[in-house]
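What follows is a set of structures to go through.
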Structure P
Amino acid sequence: MTALVIARNTFREATRGRVLVGLIAAGLVALGATQALSPLALGEGTRITTDFGLSAITFLGLVVVLMEGASMVAKEIERRTIYNLLSRPIPRGTYLVGKWVGLSAALWLLTAVLGTALWVVLALRGAAGLGGGVAAAVFLAGLELSVVTALAVLFSALSTPVLSALYTLGFYVAGQWTYDIRGFATKFPPGIGRALEAAANLLPNLPLFNARTLAADGLAPSAAYLAIAAGYAALYVACVLCLATAAFETKDFK
C-alpha cells in the first residue's frame with residue numbers, strides 16, 4: 001500500500017508539471033504538421049505519418065524520463081521530503097518501486113494519448129485498418145519506456161541529476177545496438193568477444209520493442225511476441241530495481 005501512495009504522488013507530480021503536458025501538446029502539433037507535408041511524400045504520406053508518430057512517442061517519452069526520472073530522488077533530497085519518508089518504517093526498495101510505478105504510469109498516459117491521436121490522424125486519412133499494428137507498436141513503446149524508467153531510477157538513486165540523465169541516455173543509445181554488439185563480438189579475439197557479449201546481455205535489448213516498421217506496413221507482432229516482450233521487460237525492470245534497492249540501502253543522507 002505504501003508503494004501505491006508514493007506512486008500516486010509521483011504520478012500526480014509528473015502529470016501536473018509542465019513537462020508532460022507540454023510534450024504531449026508538442027506531439028499533437030507535430031502530428032498535425034506532418035499532414036501539411038503529406039503532398040510532398042510521393043504517395044507515402046500514411047507510412048511516414050505512422051513511422052513519425054510512433055518515433056515521436058518514444059522520443060518524447062525519453063525526454064520525460066531524462067527530465068523527470070533522472071532527478072526524482074534529487075528533488076526529494078532538495079525539498080527534504082525524503083527525510084520524512086525514510087524516517088518512517090518504509091523500506092527504501094518500496095520507495096524506489098513507488099517512484100518507478102508513478103513515473104511509468106505517467107509515461108503510459110503519454111503513449112496512450114499520442115497513440116490515440118495517431119490512430120485518429122490515420123483514420124482521417126482512410127487508414128483506420130492500421131490501428132492494430134499501431135496499438136501493438138504503442139504497447140511495445142510503453143514497455144520500452146518502462147525499462148528505461150527503471151534505469152533512470154537506478155542512476156537517480158546513485159548520482160546527481162545531470163550524471164543520471166547522461167547514464168540513462170547512454171544505456172538507451174547502447175541498448176539500441178545490442179544486436180550489432182553481438183555481431184561485432186564474433187569478429188574479435190575470444191577475450192574481447194566474451195566481454196562484448198556480456199555487455200550486450202547486460203544492456204536492455206531495446207530493438208525487441210521496435211515495431212514501427214511493421215505498423216507502417218500494416219502488420220502487427222503476434223500475441224506470443226508481445227507476451228515475450230512484456231515478460232522480458234518485467235524481468236529486466238525487476239533486476240534493475242533490485243540492484244537500485246541494494247545500492248540505495250547503502251546511501252547515507254545525513
Structure Q
Amino acid sequence: MIIEFIGSTGAGKTTLIAEVQRRLSQFANVTTPFELLAAPLGLAGVTHPTTRNLIQELVGFPYLIRSLPQHKSSIAFSLRMLARKADSTVLTINNIRSLVRKIGAYEMMRRDKKDHVILVDEGTVLLAHVLFVYNKAYYTSEEITEFAGLVPLPDVIVYVKAPVDSLIKRSLQRSDPPREMKSKNPDEVEKYVNDAVAMFDELVNTEEIRSRLLVIDNPECADKVVNNAADTVTEFVLNHQTASPYTRSTKFRAI
C-alpha cells in the first residue's frame with residue numbers, strides 16, 4: 001500500500017507519519033519513499049534535506065524515464081501549469097525537480113512495494129501544492145479536476161486538516177519553514193495558508209481523490225490528539241490491507 005499524507009503546512013503531517021510508522025511496524029513492513037530509494041545504496045541514514053532530495057532525484061530518474069509513456073499527459077499538464085507563472089528560473093528548475101522526484105519515487109514504489117506499507121510525506125498528490133499554490137498561478141476548478149484525473153495516485157490519501165488559525169500559528173512558529181514562508185511575514189503566511197486550504201478542500205472533493213480518501217482532523221498538536229489520529233490511520237490501514245480496491249470515500253474524525 002502506498003499511503004500519501006497531504007495538507008497545508010503546519011497540519012502536523014510529519015509528526016503523524018512518525019507515530020503511524022511506529023504503530024504499523026508492529027504488524028507490517030513499513031517504510032518511507034526515501035528509505036526505499038536509499039537503503040540499497042546504504043544511504044538511508046542521510047538526514048540533510050537537500051542531500052535526501054538529490055538522492056531521490058538520481059535514483060528515481062531512471063524509473064521516471066521508463067514510465068514516461070504512461071505519465072506523459074500528467075507531466076505535460078504540470079509543465080503547462082508551471083509555465084503559466086514562474087517568478088524566476090531558479091523557481092522553475094526547483095519545481096521541475098520536484099515533479100521529477102515525486103513521479104520517479106512513485107514509480108519505484110509501485111514496482112517495488114510488494115509486502116510493504118509506504119508512508120509518503122511529499123508525493124504525487126502534493127504536486128497540486130506546487131502547481132496551484134507555491135507557483136502562485138491562477139487556476140480553475142476544471143484544472144483541479146483535470147489534475148486529479150491525470151496524476152498517478154497512491155492507494156490511500158490521508159488529508160490532515162486543522163483550523164486556519166492553528167495552521168498560521170504553527171507555520172509562524174516553525175524553525176524550518178518552507179522556502180515560500182521564510183520571510184515570516186504574518187500577512188503573507190496567512191494568505192499562503194488560506195490559499196493552500198482552499199485548494200486542498202477543492203481537490204479532495206474530486207471523484208478520483210474522494211474514492212481513496214481518509215480525513216483526519218488535527219486541531220491541536222497535543223499528544224492525545226496526535227495519538228488518536230495515529231490510531232485511526234493505523235486501524236484504517238490494517239483493515240484495508242486485504243480489502244478490495246478502494247471504491248468509496250471514508251472519513252474519520254480524530255478528536
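Of the structures P, Q, report the one carrying the highest value of relative contact order in percent (Cα under 8 Å, 6 or more apart). When relative contact order in percent (Cα under 8 Å, 6 or more apart) is computed for each of P, Q, structure Q gives the biggest number. Comparison across structures P, Q (criterion: distance in nm of label points 7 Å out along Cα→Cβ at positions 21 and 45) gives the highest value for P.
Among candidates P, Q, the computation of helix-only ellipticity at 222 nm (-39500 (n - 2.57) for each DSSP H run of 4 or more, over all residues; to 500) that gave -17000 used structure Q. With mean count of other Cβ atoms within 10 Å over residues 61-68 computed over the structures P, Q, the top value is the one for P, the highest of the group.
For Cα Rg over 2.2 N^0.38 Å, which of P, Q scores largest? Top value of Cα Rg over 2.2 N^0.38 Å, among P, Q, belongs to structure P. Upon calculation of mean count of other Cβ atoms within 10 Å over residues 125-132 from the atomic coordinates, which of the structures P, Q produces 23.6? Of the structures listed, the value fits Q.
FYI, it's all coordinate maths here, none of it is from the lab. Keep in mind that this is a model prediction, so the values were computed, not measured. Cβ atoms are built from the backbone, for glycine too; each structure is taken alone.
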